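The structures considered in this document are given below.
Values quoted throughout were computed directly from the atomic coordinates according to the rules given, and no laboratory measurement underlies them. This structure is a prediction, so every number in the text was calculated from the model and none was measured. Cβ atoms are built from the backbone, for glycine too; each structure is taken alone.
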Structure P
Amino acid sequence: MTLLVSTGIWNPFPGLWAWFSESRPLAEPALQWQERLGGVPKTVTILDRFVVVEQRESVEVRTRLAGRRVWEAKADWATVAGSPEREVVVSGTLLKKGYEVRDPATGRVIRTDDKAAAVWSFSDGLIEVSCFTPKDCELTAKEPVSGDELWRTGLPGIGFVLFADNPKLAQGAVMTSDRFDAKAEPRPMPKVLGFPIDNRIHPVDTLERKALPVVEPDGHTSVTVLGGRIVYSIATPRDGTCLVTVSGRDGATGKEVWVKHGYQLRTISGAGCDQRKEPVAGGNAVVALRPDGREALLDAADGREVLTAEVGEKILATDGIRAVVRSADGSKITTFLLGRETALWSRKASDKSSVAVTRNAVILADRSPDRIIVLDPTSGRVLKDVRSAAKVVASDNRALLLADRRDLGYLPFNQ
């Protein structure tokens, strides 16, 4: 038996507790820095000079180059909004309206809000929703630092929301992997956002600053807002099968801009032709299955087939600019610039490897042995190669952040 002297409580699983509580190197060679956090991070965001770590009951900011903690504040949720050099940390409490905006360098509260019921964070604005009644709400975009209003429009309620940052929008699912949980720096607002409320999609044009006609799909119709279009996947039952048509429509007029007959977005599940799954997308590119069974990427804005895989190949990742495809035999990966037939580069990889594509790198997490390899997205040149089984939790053009349980570490490309 093991006695915890400080508490007088018997610990029946000393080995398990030691495994969880002891810190081990996240990578070999060693990272520039590795620090033990107070809890398992929920999200990590990397800024020019700082690292923002959201935990279950707090948010903390550390220096980017040394990992030294600068400040910490109580919070149930946290996110980052604003453009480079003007980012702010936005945080709040569950079941409580409002939020606080803090300077990432000092933790000083710049401004507060006591009315918002949800927020969505971008590099060019912070969108918040506040409600007068459950069915009468207002969507407001603000400049993150000053809080100056950019635009506002009405929404008929937001459904049941326990206040948190970035509630789910109708923009499809992202390609996921057990080795990647990377949150990028804030991105610009998409031209059109889709708010799912009471089984309807309420599109909002962020450029024209107005609400668009409401979309009410039935069980055989999937609706996603991507690339400034309302993307429909309509499945029609016929002779024991489902005839599927994918199209992109103008949000303001409802006019069909493009259409693909026989293509599927892999949204159909269960009996019949019900579409219960979300399409998978990266940037404006959405993964589709062609009538001949090959995978492809469609540009949601105009319907162009910007990448067509060969028979048996699988699209692993895309950011809407480049994509990585695994060969049919699983022995290699190939990177393409979307819209071009000629590959940028190829390399050997395990059939169990995971891939993420960012604007600045292709990140390969290989197996047997576990490695993380950072590659130049255009040439395939190796920027970094370390032995590691950790997760990639943040990245930019200079470095990755790796995490395993409570440990967080910094891996610069030029070390």
Structure Q
Amino acid sequence: MMKHQTLKRLGFTTLFACCLGLVGCDDSNDHEQVVVQPEKPVDHRNQQFLNAKAGDVLEVKIAELNPSQGAIGYDQIYYKLGRWQGDAQRNTWQKDDANQFKYLKNTIGKKFSDYCEDMGGVSGKDFANIFALESAKLNDATTFECEKPLGSEVASLKTVVIGYDGNLYLTDGHHTITSLLELPDGGKNLKVFVRVVANYSDLKTADEFWAKMVANGQAWLKNGANNTITYQQLSKNLGLKSSSNPSGMENNDYRSLVYFTRNIGYSKVEGAADFAEFLWEDWFHKQIEKGLVPALSEFHLDVKQYAIEDILAETSIKKTLLLSGSATGYQAAVARYSILMGSTQPTDIIYNDKTAQSMGALAISETRDSDDFNDLVRTDVKKDGTPRSGGKIWYAIKYQKCGIPQDQLSRACWGWQ
């Protein structure tokens, strides 16, 4: 009896051990060992551009491009938007088809010509008539033609790098792309062509990537006030900062000023460093600190504070390099800073190892005689009443004040009824 109870207890213990997995309870010799494979790490990088290499041409949407600089010059953008959006209903030449067509080619036509050039298509082909010009849209490639297929002239394309995350980062073209983004027939889905200059997708972290970008001169980590920022403080996307685009890029007035001094105080040198205009801007601030030139705040540039007539008042440069005419208008500001650029010696340092000569500083004689300077604030109507291209600053200020000429009020603001 005692032996039987002991066996029962042993059987129960064995059964309990089987349930707990403490001993093997399957008397089969045909065991199969399950091998658990480790999961492959998930690659969170954007896969679309990982294999792109330097020299490749990519067709992408504007929304796929990310900024690598802290600010843009809004007035440069306003110039483009003011010029490109001509008024098909403008009554100045409504009864004169030839002059109306010329006006529209100088404005709307210029938009397509610039787009073709910047996208590697050399230039836009002429439109057959007013109707074709008025009907053309950037976001409908069947409505306009370029001299060559887009992407053909590789050297003309804006440049990008492939980031550590596989995304595209502009190293040149923030102003051009933003101008296209802000157009009614542009926008974030507009197709653009860009050229790859480097692929950094092998870098593991954002810190490594941005350190390399800065070291290679492919990023400009300063804000609109020329103060140093971190890459985390860069805008999240392209475009003017506004209530509808709160993560857009902020304004830098001095960056616009440098643009307006082009071919007056300096010329763009072939193979110039990325962000060359910002290098000049940084130099401007140093000259202000030395008391060699007034800060822009001393000029009358703000449409909310000054009358358009005051901002667009004409200035000329005498042989003595003294100014005549307005001393406070936008053209006067361009004159003062251009003369300063032209007064440099070829070996003068502008930024780090960049000299005035390598940065394209022009001789003062060229500054004084430049049509680019003399035409900055001119209207788009000649004395004989025929159309012409207006001045860059004229378009910029008119657009900033008046917006697109599309109704009676805005047309009156532009100067036609």
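Could you tell me which structure in P, Q was used to calculate relative contact order in percent (Cα under 8 Å, 6 or more apart) as 18? This figure was derived from Q.
Supply the structure label, taken from P, Q, corresponding to Cα Rg over 2.2 N^0.38 Å with the calculated value 1.05. Source structure for this number: P.
Looking at distance in nm of label points 7 Å out along Cα→Cβ at positions 209 and 369, point out which structure of P, Q has the largest value.
On the way: P: 5.8; Q: 5.0.
Result for distance in nm of label points 7 Å out along Cα→Cβ at positions 209 and 369 over P, Q: largest is P.
In this comparison of P, Q, the computed figure -10000 for helix-only ellipticity at 222 nm (-39500 (n - 2.57) for each DSSP H run of 4 or more, over all residues; to 500) is attributed to Q.
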